[in-house]
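Pasting the structures here.
Please treat every number below as a calculation from the coordinates, not as lab data. Owing to the predicted nature of the structure, the values given are computational and were not obtained by experimental measurement. Cβ atoms are built from the backbone, for glycine too; each structure is taken alone.
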Structure I
Amino acid sequence: MKCPYCGFEESKVIDSRSADDGERIRRRRECLKCSKRFTTHEVIETVPIMVIKRDKSREQFDRNKLMGGLLKSCEKRPVSLSQIETMADNIETKLQSSLDREITSNAIGELAMEQLKNVDEVAYVRFASVYRQFKDINTFMEELNKLLSEK
């Protein structure tokens, strides 16, 4: 493991702990050259999921993009970062446990909206307005009325 401070390629593990309910291993390391300490996280390597976008192009699933969309919709809302990470974890787990290695961006958006609806309705409406590309105020109102009728 390369030291982030001096670039030396050898370190020793000082401590290892399970993190994220056993999904990751957190390791505290010490560089053998400069003696500075740093933390690494190990995760199980998974088969990549390909996302089929609206224009039919394909790209590898990117958790950072998902997190960005969730963060943007929850901006200035009483939603903690850990809640957002939990939503992203739930979505990613559903994608990984699915037998499909290809999924539409549409399906990912629906999963995100499902998670947001349970956490914060305003964030849900924000996400839906961008994701569903409302053309006018009437389509926006239809979505709000649907949300109100479900209560």
Structure II
Amino acid sequence: MALLGTRGLHLYLRTLEAAVEDDIVTDDEMSILKVIARAFALPGDVMAEAWDVLRDQIDNPVAPTNVHAYEMRQIGDATTYQTALIAALVDEVITEDEWSMLDVMRRVMGIQPEEHALIEEAVRGMAANVEDGESFVSRLDRYVTLHPYR
């Protein structure tokens, strides 16, 4: 199925690009990509075609003239980013690629510093209600310290 040049695909491609800097997409990175794919109703086989786009084996369906508009803030972006952040924090280790992917999402989605602070607080609040919440918050603190909102 041919990919359509949508905002969701643009975000997916930008995030995948960050994930494949080391030529490997781990299960944890796949979790973040799945969040994006579900949030933007991308086709189930988006990964295969997105790889082809990144390798220049097929044309990128996202028109360069649309990129600016696709990188403007839209409703639901904060929720999608929060879900991706939680997916990255769930396992014990957050890789540099996962951090890069989250940074790309923040920039592309235009998550503002005050929104990021609210997202952090929401994640901390959720962590307080789970068994391994302290470890989860510790990973969040490490992420925020090493990758402060720019």
Ranked by FRET efficiency 1/(1 + (r/R0)^6) of positions 63 and 95 (r between Cβ atoms, R0 = 30 Å, to 0.05), which of I, II sits at the highest value?
I
Compute distance in nm of label points 7 Å out along Cα→Cβ at positions 23 and 55 for each of I, II and report the one that scores greatest.
I
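Mean count of other Cβ atoms within 10 Å over residues 15-22 computed as 17.8: which structure among I, II? List each step's numbers first, then the result.
On the way: I: 10.5; II: 17.8.
This figure was derived from II.
For distance in nm of label points 7 Å out along Cα→Cβ at positions 7 and 119, which structure out of I, II has the highest calculated value? Intermediate results must be reported in sequence, preceding the final value.
On the way: I: 3.9; II: 1.5.
Top value of distance in nm of label points 7 Å out along Cα→Cβ at positions 7 and 119, among I, II, belongs to structure I.
One of I, II was used to compute distance in nm of label points 7 Å out along Cα→Cβ at positions 31 and 79, and the result was 3.8. Which label is that? Can you show the working numbers first?
Working: I: 3.8; II: 2.1.
The correct label is I.
State the single structure among I, II that was used to calculate relative contact order in percent (Cα under 8 Å, 6 or more apart), giving 15. The partial results should precede the final answer.
On the way: I: 15; II: 29.
This value belongs to structure I.
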Tell me which of I, II gives -20000 when you compute helix-only ellipticity at 222 nm (-39500 (n - 2.57) for each DSSP H run of 4 or more, over all residues; to 500).
II
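If we compute mean count of other Cβ atoms within 10 Å over residues 47-54 for structures I, II, which one ends up with the highest value? Each step should come with its number before you reach the end.
On the way: I: 12.9; II: 16.6.
Greatest value across I, II: structure II.
Compute mean projected area of the Cα convex hull in nm² for each of I, II and report the one that scores greatest. Please report the intermediate quantities before stating the final value.
Working: I: 12.2; II: 8.9.
Result for mean projected area of the Cα convex hull in nm² over I, II: largest is I.
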